[in-house]
Each structure stands twice: as structure tokens, then as C-alpha cells.
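Nothing in this text is a laboratory measurement; each read-out follows from the coordinates by a stated rule. Since this is a predicted model, take the numbers as computed values, not measurements. Cβ atoms are built from the backbone, for glycine too; each structure is taken alone.
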Structure P
């Protein structure tokens with residue numbers, strides 16, 4: 001897929017499809033420029049709509065020094081306000097999520113309606129008496145742009161930003177068939193990660209690492225993972241048949257490595273690996289469908305027949321649970337989506353028929369050696385049968401151990417990469433120009449912002 005994001009600039013011009021300079025990860029000056037020139041102008045996922053189902057529910061989204069109250073102010077309206085009293089700047093709410101009937105400042109008692117309009121100023125007559133009457137329009141809480149897509153609430157701090165749909169571009173049409181707005185959270189984790197935010201983003205934006213990193217339960221030489229770019233966004237897909245060789249999987253009950261004898265068995269082993277170790281992407285309905293297919297399919301069944309039959313069985317597994325299959329989710333749509341999409345700048349989704357594994361990563365304040373890393377598993381449930389999800393939070397990767405063995409393999413790389421990048425022996429990332437071109441595209445997109453005006 002073409003559509004690479006072009007840019008120019010003294011730093012951005014040094015980025016090639018096969019090279020990114022080390023300074024793009026390590027420079028505090030670049031982080032400062034990103035803070036000033038990029039983050040206030042880009043669309044960011046703030047929360048799931050399901051986190052604020054009722055009027056007054058809010059999530060406090062933080063990016064650098066800005067705290068934004070994302071709030072359902074009416075049954076059909078969501079707004080975002082800077083979490084700052086217009087009197088002396090005190091934060092109105094300190095908690096990360098909650099419910100409000102109005103916004104109240106505990107410093108001097110000023111009050112705001114849920115929609116941000118000023119409701120009460122203590123001793124307001126003092127301004128009148130001194131000849132400087134207050135203007136209610138100037139006292140309202142400052143708003144940010146808000147839109148929704150795929151079940152997420154997105155915010156943008158730039159009042160003149162492009163619409164969210166324009167920012168998403170062609171990625172929207174690729175992912176819309178999955179109907180993520182109908183999916184619900186299965187689990188949600190936040191990790192304060194001791195690495196640069198780009199190290200996390202890029203670890204999940206290429207599949208080139210899979211055979212070396214994720215070989216503890218499943219070993220395959222069945223295909224490369226070519227990168228693809230679309231505007232500032234990028235991702236990868238599996239190119240079937242680009243390598244030849246057997247697929248092996250570990251049979252946990254015996255500790256033996258098994259060699260797959262068919263396409264159905266190979267896909268069943270991959271699904272089981274995701275189901276048991278990643279706890280995402282393949283959930284119970286998908287696992288049920290692949291298990292049935294493994295039992296019924298002949299070893300010589302053509303791959304396309306395998307995938308078509310699995311889709312039928314998957315629909316049956318969801319229907320049995322009272323879940324409707326997304327009406328536009330065809331076999332062709334699943335194939336077109338590929339494995340992974342990085343939605344610029346900080347959202348990464350791995351879409352599947354069962355739901356999605358979705359990441360969000362952002363700088364942790366002004367520290368280039370730390371980031372806030374959110375992970376969601378989304379699944380499909382009948383109304384009223386959605387799980388009650390409590391967000392988990394850990395400080396550092398070590399504290400996360402035991403929660404997800406698949407992701408822990410990635411985390412070990414991240415810390416080693418972040419440390420290794422700071423060595424005098426590292427000039428920059430030497431990218432695979434076929435399978436990691438989307439990473440170079442990501443950096444060019446960043447530089448389009450930070451080099452502007454230079």
C-alpha cells in the first residue's frame with residue numbers, strides 16, 4: 001500500500017526507509033519540540049465511550065501538563081474541558097475518573113455547570129463594585145475538540161484541527177467493518193514504562209521481530225510481514241508463502257514440540273497461543289471455531305476454504321452467545337486490514353473478528369526515559385453480559401510479570417533497546433526497508449510538526 005508521509009527539515013530529512021538517527025529517541029530537545037508543536041495539534045484517544053456511559057461520568061486524560069476532563073454532558077453529547085478553574089488555575093478534579101453533577105473549585109468555591117458554563121462566583125459583587133464586571137463568556141471552562149470513532153472518544157487541543165475522519169483517512173475505511181464501537185473492554189492495563197514512548201510504539205508496529213522474540217510456544221517460517229503506510233499511519237500484514245518451512249508449536253501438557261500437518265492445525269495453534277498466552281485477539285468464540293475446524297478439516301483442504309469455513313464457525317460461536325457478527329466484516333475485509341495499524345501518533349490496533357488488542361502510548365511528562373503505556377483487550381458480548389473491568393496499573397515492567405507471558409517477551413526487548421540506544425556504539429536504527437518502512441514513516445510524520453517553521 002502506498003501513500004508514504006513526506007516531509008522536509010534539517011532533522012527529518014536524515015530519516016530514510018532504512019535508517020533513523022539515535023537522536024530521534026534520545027534528544028530532550030526533540031521531546032520539547034514534540035510537546036510544543038505536535039502533541040497539542042494531534043488527535044489522541046482519551047477513553048472508551050463505555051467508560052462514560054451516563055451523564056456526569058468523566059475520565060481525566062493527561063498529556064504533559066494538561067489535564068482534560070472528558071465528560072458526558074448530555075445523553076448524546078461528550079465534551080472535553082481543561083481541568084483548570086478560570087479564577088486561579090486550580091485543578092477542579094484530581095482523580096482519574098468519576099462522576100460529577102457540576103465542577104467545583106475547592107480553593108475559592110467557584111462553580112461550573114457540567115457543560116462548562118460558569119454557575120457561581122463567590123462575592124461576585126466585588127468585581128462590580130470595583131468597576132470590572134465579570135463576563136460570563138470569558139469565565140467558561142476552556143474546551144478541546146472532541147469526536148468519537150470505533151467506540152473511542154478522541155480529543156484534539158487545536159481549535160483549528162482537521163476533522164477526525166480526515167486525520168484517520170483511509171485507515172477508517174479499512175477498520176470500520178470490524179465495528180469496534182460495538183466491542184467492549186475485556187481487560188485494561190496501564191504501565192508506567194521506563195523507556196522512551198517511541199520504543200513502545202515501534203515494538204508493536206512491525207512483525208519482523210516475531211520469529212526471534214516470540215518463539216517460546218510457536219515457531220513458524222510461513223511468511224514475512226511487509227510494512228504498509230497510508231498518510232501518517234502505518235502497519236503490517238502477513239505475506240503468506242514468502243517462506244517455506246514447517247510450523248511447530250509447544251504442546252504444554254507434554255512439553256513436546258509438535259509439527260503442524262495442515263493449515264487448519266497451524267491456525268489453531270496460532271489461535272491457541274494468542275488465547276492462552278496473549279489473552280487477546282483470539283477469545284473464546286474464535287478459539288471454539290478453530291478447535292472445531294481443526295477436528296473437521298482434511299489435511300489437504302485449500303487455505304481459502306479453511307478461512308471461509310472458520311468464518312462460518314466463528315459466526316455460529318458468536319451467535320450462540322447472543323452476539324451479532326459485524327454486518328460488513330467479510331473475509332476480504334479481514335484480509336485487507338492486515339495484522340496491525342499504527343494510527344498516528346500514539347494508537348496501535350491489532351484487529352480480529354473476536355475484537356482487538358489496542359495500545360496507546362504517550363510521554364510521561366518531560367522525561368524522555370519514561371512513558372505511559374495503556375493496553376486494552378476488546379471483545380464482543382451480548383448486551384448485559386459485558387465483563388466488569390477494573391483498570392490495572394503497574395510501575396515498571398517488573399511489576400507486570402505474571403499477568404501476560406506473551407507481552408512480557410516484548411517488554412524484555414524494550415528495556416534492552418532503550419538502554420542500548422544510549423550507547424556511544426549506536427548511531428541509529430537500521431530498519432528493514434520492506435518490513436519496517438512504517439516506522440520511518442512514523443518519524444517523518446513527527447518531523448512534519450517539529451520542523452515546521454524552522
Structure Q
């Protein structure tokens with residue numbers, strides 16, 4: 001956590017989101033951290049609307065003995081609370097709530113659908129394991145069976161990612177998509193098995209409080225400074241205020257295609273590879289509702305293609321200080337690829353109508369405040385050529401001591417905990433290389 005000394009080139013980190021903050025926190029080398037916005041946080045930011053606190057795409061601190069959890073709790077101190085929750089998934093076709101992951105909790109489904117799901121899962125378990133897989137859809141069929149995949153998972157993933165799972169790479173899935181045992185699936189099919197998990201969340205301030213806790217331990221954080229260009233051969237970064245810095249290593253956490261655009265002499269092959277990287281954008285529609293409680297759930301994954309959002313979060317259920325007394329808060333997530341589906345006013349109206357159709361809101365509910373939080377870069381798309389393109393770009397950059405890091409620096413589907421753990425390990429690598 002050493003800040004760079006004047007005249008002594010150190011590690012230049014670009015982007016003060018969870019990736020840049022946690023890397024600087026763990027790094028025992030001279031560094032400077034540069035952030036475009038006026039405050040740190042990146043996608044882990046929080047806004048207030050009508051007295052309610054809203055996160056950009058809600059995130060939890062999952063409790064356990066893992067290092068990222070322990071560090072988060074240590075940094076937050078008294079501003080963290082512990083609770084239990086069950087993740088719920090909503091499938092509008094059958095009009096029932098099923099616990100998440102669906103493949104482990106088909107209780108409530110019609111009997112025929114339930115038996116088909118179990119038979120498909122059993123068939124997948126006894127299939128040949130050596131089959132060569134070509135897509136995420138094939139991986140789902142091979143791992144969970146066709147009925148479970150077709151019933152919920154494929155429609156949900158197609159709705160969220162805006163591309164069909166048959167065209168997606170599967171290599172990210174084994175660590176993100178649970179695969180239950182036959183025994184666990186049987187139990188969850190014929191009884192409403194309560195999946196109790198413990199999580200932590202900030203008592204107040206939303207997830208931004210964790211980012212502020214990281215930042216409180218750092219020096220040489222430069223806010224409101226935007227990277228404009230990179231002179232890779234001369235190890236120099238140029239910023240929009242006219243300043244420049246020479247670095248020993250550059251660690252950008254900004255999206256890879258944006259970084260490649262800043263390299264004036266990048267080969268055409270590298271530019272083409274960057275142009276082939278696709279991503280998903282996210283609109284978080286925030287509603288402050290003059291009623292409580294709206295639901296006993298925390299997160300609901302919505303599969304019905306007629307409803308515009310793919311996930312609904314009830315943030316006021318995470319902490320009593322996320323909303324004032326008598327008021328509840330909802331975040332409905334709407335993904336898109338090329339352009340937003342409609343303007344802000346129309347989007348808020350559509351979300352309210354769909355929440356009424358889903359029986360979350362009542363037609364006469366009073367909306368005390370609303371807003372839309374925009375994440376232009378939310379998820380890297382898992383296209384089949386992603387790994388090759390990212391590898392080609394990183395190989396080129398590393399010869400100039402440039403090491404992209406984080407979800408969009410590495411173009412990988414990491415969550416907050418993954419990044420904190422990766423930051424600890426990557427800091428050790430940088431210290432071994434440049435210390």
C-alpha cells in the first residue's frame with residue numbers, strides 16, 4: 001500500500017473500482033491510482049433516491065472463512081450486519097416461485113415437468129464424460145440434462161445475455177452454474193427445501209461503503225482524472241488534464257477495447273481482436289415505493305420473456321437503513337447490447353407495469369421516487385472467440401509492461417469476491433517482478 005514517491009516511476013493503476021482499489025490496497029510497491037469519476041467505486045457505486053439507497057447492480061458480501069469475506073468484514077468494522085436468505089427464482093410460465101438454483105429446487109413445478117427434469121438430470125449424470133462440447137447450451141444439456149436447461153436456464157440466460165446459449169462459450173460456466181447431486185435434486189423436487197445461506201451487507205451506505213473503506217487505506221488516489229492515451233513503448237500514460245506519468249508497469253482496469261483504442265500504434269491484428277470483444281450493458285431501474293414490505297425475498301430471477309427485466313432486487317430487505325420507515329425499494333435490471341430499449345421515462349413506466357403484472361406492485365401503489373442507474377459496461381459477453389482474442393491482446397500488451405486487470409480488463413465473468421482474491425495474488429506477482 002505504498003504510494004509512489006516523486007520522480008520515482010511506480011505502478012500506474014487506472015480505474016478505482018473494486019479491481020483498482022483492492023489491488024492498490026494489497027500492493028507493497030510505489031503506485032498511483034487514477035479514476036475518471038469524482039469518487040471511487042466503479043460499478044460498486046451507490047445513489048440515493050427519495051431517501052432510499054440504491055446500488056448499481058446489487059452485490060452481497062457472502063459470509064464464510066474465505067479471505068475476501070474476512071477482509072471485507074474487517075474493513076467495514078461496525079458497518080456490516082449478518083443475515084440469512086434464500087435465493088429465489090421466478091418462472092412466470094407456471095406462476096410459482098422456486099428456490100435458486102432451479103436445478104436443485106423444482107418443488108412447485110407440475111408433476112410431469114418435475115419428473116422430466118429429474119430424468120434428464122439422471123441421464124446427464126450417466127452420459128459419457130468425454131464428449132467434446134462446443135457451446136454453453138451443449139454444456140447445460142450435458143451437465144444438467146435437456147429438460148432443466150430448456151425449462152428455465154436457457155430462457156433466462158438468453159433473456160439476460162441477449163444472445164442464445166447455443167452461441168456462447170461454456171468455459172466460464174463450471175464455476176458459476178451449480179450442478180447438484182441426484183440426491184439433492186430429488187429432495188428439492190418433492191419438498192420445499194430451505195436453502196439458508198448467510199450473507200453480509202453494509203448496515204448503511206450500500207456497497208459503496210466497502211469501496212470507501214478500501215479507499216481510506218490508500219494514498220495517491222487521483223480522482224476526476226481520465227486516461228486519454230498510452231505511449232506503450234515509452235511507458236508513459238497521458239491524461240485529459242494534460243498531465244502525464246511514466247510508469248514501471250501500467251495496470252488498467254478499464255475495458256480492453258477502450259484501452260486498445262488509446263494505443264496509437266497498436267497493430268491491426270490487436271485492434272481487430274479488441275473489436276470482436278462483445279459486452280452487455282445494464283439499466284438499473286430504481287423505485288422507492290410508499291409501502292412495506294413488498295416481498296419477503298431478496299432477489300427474484302425473472303424468466304418470462306414478456307417482462308422486460310431479468311432480475312428484481314428488494315434492497316430494503318438487505319438492511320433496515322436502505323429505506324426510511326414505511327417505504328421499500330426495488331431495483332429491476334434490464335440488459336441490452338447495442339442501445340437502450342427505450343427512453344428513461346418509458347422504461348420506468350414499463351417496469352412499473354411489469355411489476356404489477358408480476359404481483360409485486362399494486363396498481364394503486366405510490367412511487368415516491370424513481371431513477372435509472374446506467375452501467376454501459378456490465379458483463380463481458382461469453383462469445384466463443386473471447387479467450388483467444390483476450391489472450392492475443394494480453395500477450396501483446398505484456399511486452400510493454402501493461403497488465404489489464406479486473407472484470408473488463410481481463411474480460412472475464414468475475415464477481416466482487418473473485419476480484420479481491422485475484423488482487424491479493426496479482427499484487428504478489430507484481431512485487432516479485434518489479435520489487
Structure R
């Protein structure tokens with residue numbers, strides 16, 4: 001048995017080996033216990049305290065070993081006292097002196113192993129669902145919900161909402177009655193002739209329209225089929241099960257990009273205490289599930305003097321204003337939630353440039369992983385090509401790897417699905433039922 005406390009650099013390699021063998025999160029005490037045993041140290045050295053602290057010299061040096069491994073980029077510290085090997089570490093042996101020199105010279109880890117040729121979606125999804133399930137058990141999840149959630153309840157998609165808004169304005173300004181068939185044809189004409197960007201299209205449509213009329217027509221377009229709203233959609237029911245499991249509220253913060261009140265209505269139906277938040281003026285209620293409507297909120301019963309015209313982010317100039325205002329309530333709330341919580345994006349396309357900007361801001365220097373459930377893109381086949389061809393398989397793999405890497409660069413780890421109907425199944429696996 002060794003009676004002398006090893007240097008921190010001598011602890012670097014065995015620390016990395018211990019965490020790499022476990023392939024999961026470990027607490028400091030568990031790491032130190034295994035490190036002590038692995039290095040064959042005498043228990044008497046634990047009596048050697050570090051200066052005037054309540055920490056032994058062994059614990060102090062073991063902490064520096066972990067710190068160097070973290071700075072080098074092969075360990076992460078996702079929670080206080082919790083450590084884990086980075087996903088990018090490929091099991092190669094790294095000399096401790098090389099790690100120390102690299103850290104002191106500002107260099108980080110680069111794998112010498114070749115990147116895997118193929119991307120295994122099944123293994124990727126299993127790994128991420130397992131990670132999310134552990135975070136969920138510890139009540140550390142927040143949700144970001146997009147249009148896909150409202151669409152599941154039969155509310156209009158963004159494209160349909162824009163088309164309806166145009167038709168509503170057309171009806172408002174026309175002096176003639178227009179029958180239903182012509183209105184439907186107008187919606188289709190708008191779809192095939194719209195600008196390349198939906199938000200620029202809405203900017204064209206809402207020009208020279210009074211604010212009160214604009215909000216009235218937008219609300220009318222949003223709830224045109226209010227009698228068809230389905231509060232018992234499979235996705236909404238799955239979300240309720242995720243938010244409240246066995247009568248315990250597991251998720252307290254929800255960011256919604258939707259204008260509608262479907263989530264609020266579902267919460268009322270499910271007897272979940274909630275608070276809708278739309279600005280700095282809102283008082284935080286620690287007992288409530290907070291629904292942050294970061295692009296504005298348009299419940300049908302809201303009175304005109306209760307709606308802030310500028311809070312409804314629907315057209316190009318409003319997106320530009322939001323993008324350029326660092327102190328906007330919406331931006332601050334989103335960055336704060338992203339930096340302080342493990343977040344799961346559901347029903348979001350993640351194509352909004354402001355959202356990607358906020359992810360970059362929140363991800364800088366932050367070890368918390370964020371997750372999203374996204375549908376794989378359809379790959380269009382040229383004439384004469386087949387999904388069984390080698391070229392298609394190579395392109396398909398290249399495409400999904402690049403999309404996956406792109407979202408990883410934003411701090412987002414993606415669970416890939418074939419169909420939006422797969423989302424409830426993923427949620428059930430996270431919940432563990």
C-alpha cells in the first residue's frame with residue numbers, strides 16, 4: 001500500500017479510466033472511492049488534510065485531476081458533484097503530461113480515432129431517451145413547445161394561419177359576399193403564390209391595416225374551427241402525463257411559441273394549476289406551472305385593451321425587432337430557462353433564426369444538454385434513383401449525420417423520428433411507462 005499522496009497529474013489517467021468504464025454519471029465520492037482503491041493507497045493518507053480545510057489532500061488533488069480533464073474536454077460536470085465522460089471521447093489512451101501541457105497552453109481534446117461511417121439512429125435515440133429519463137426523475141426538465149402541439153389539437157399550421165389571415169382580410173375589404181368554395185380556392189391560390197418566407201408574406205398582408213383590426217382578424221383566423229379543437233389528442237394527453245406523473249407536477253416551466261390557449265384549456269380540463277406569462281409584469285407563482293408565451297398570447301376571450309399589439313410576433317418586422325432587442329422579455333426568459341434547465345423541444349422545427357441565436361448564447365460555457373424530438377426530413381429522389389441504391393443510402397447517412405452535427409453545435413441533441421405520431425411513444429419512454 002502506498003502511503004504518500006500522489007500528485008494530481010498521477011490521478012488524471014485513472015480518473016478518466018474509471019469514468020469511461022462506468023459510461024454514466026458518477027458522484028465525486030464514488031469516483032474518489034474507486035480512485036483510492038485503484039491506486040492502491042494507504043487509508044492513513046486520508047488523515048493528511050489540505051491546509052486549514054475540511055478536505056483531505058487526496059480529495060483536493062483528485063479535484064484538480066477532474067478539473068484538468070474537464071478543461072481538456074473529455075469530462076463534463078452536468079450537476080454539482082456529478083461527473084461524466086464527454087460523448088466525443090473515443091476511448092483512446094492519453095498521456096497525463098500531455099493533458100496538463102495542453103490545458104496550460106489553451107489546447108483541447110481532438111479525437112485521433114476515425115469518425116464512424118454510419119450514424120445509428122436507434123442507438124442515438126436510446127441513449128438520449130435514457131439521459132432524459134434520468135433528468136425527468138430528478139424534476140430537472142423544462143419544455144419548449146411549438147406549432148406541432150397545437151396542430152395535434154386541430155388548430156391551423158403556420159402556413160394555414162397565414163392563408164386564413166389573408167382570406168379574412170380579403171373578406172373584410174370586399175364589398176361582395178364570397179361563397180365558401182371561392183374562399184377555399186383563395187387559400188390555395190395564396191399557398192402557391194406566397195413569398196418564399198411566411199413571415200415576409202404576413203408583412204405584406206398586414207400593411208395599412210389598423211392594429212385593432214389586425215388583431216381581430218388574426219384571432220378570427222386562429223380560432224376559425226374552434227368547434228373542431230380536440231383537447232384529447234394523443235400528443236396533448238402524453239404531455240399532461242409528462243408534466244404531471246402520478247399526481248406529482250414534474251415540470252414547472254413551459255415555453256410556448258403558440259398564440260392559442262389550447263394548453264391552458266387542457267390544463268383546466270386536467271385540473272392542473274397554471275399561470276400564463278406574457279411579460280415582465282407577471283409575478284412568478286412558485287406553485288403554478290408557468291406557461292411563457294414568448295411570441296404573444298391571443299385567447300379568444302381576451303379584451304382589446306388586454307393585448308399588447310407589439311407582443312404578437314407574427315410578421316417579418318416584428319421578428320427583426322425581437323432579434324435585435326437583447327433586453328426583450330421574450331429573449332431574456334428563453335435564455336434564462338435554457339441556461340438553468342435541461343430543456344426538451346417538442347413540436348418545434350428549430351428553423352427560427354432568433355431561436356438559434358438564443359441557443360448559441362445559452363450554450364456558451366454551459367454544460368447543460370438540451371434535447372429535441374425532430375422528424376427526419378424526406379429525401380427527394382431524382383428520376384431513375386431508388387431508396388435501395390448505394391448512392392441513396394450514402395446520401396441519407398451523410399444528410400442525417402450533418403443535420404445531427406449541426407444541432408449538436410447549438411447544444412441540441414436530437415431524438416429522430418419517422419412520423420410526428422411517434423412523439424407520444426417517445427414521451428412514454430421518458431416517463432418510464
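Laid out as a table, the results:
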quantity: Which of P, Q, R yields 3.2 [distance in nm of label points 7 Å out along Cα→Cβ at positions 97 and 273, calculated]; calculated: P
quantity: Winner on distance in nm of label points 7 Å out along Cα→Cβ at positions 137 and 161 once structures P, Q, R are ranked, highest first; calculated: R
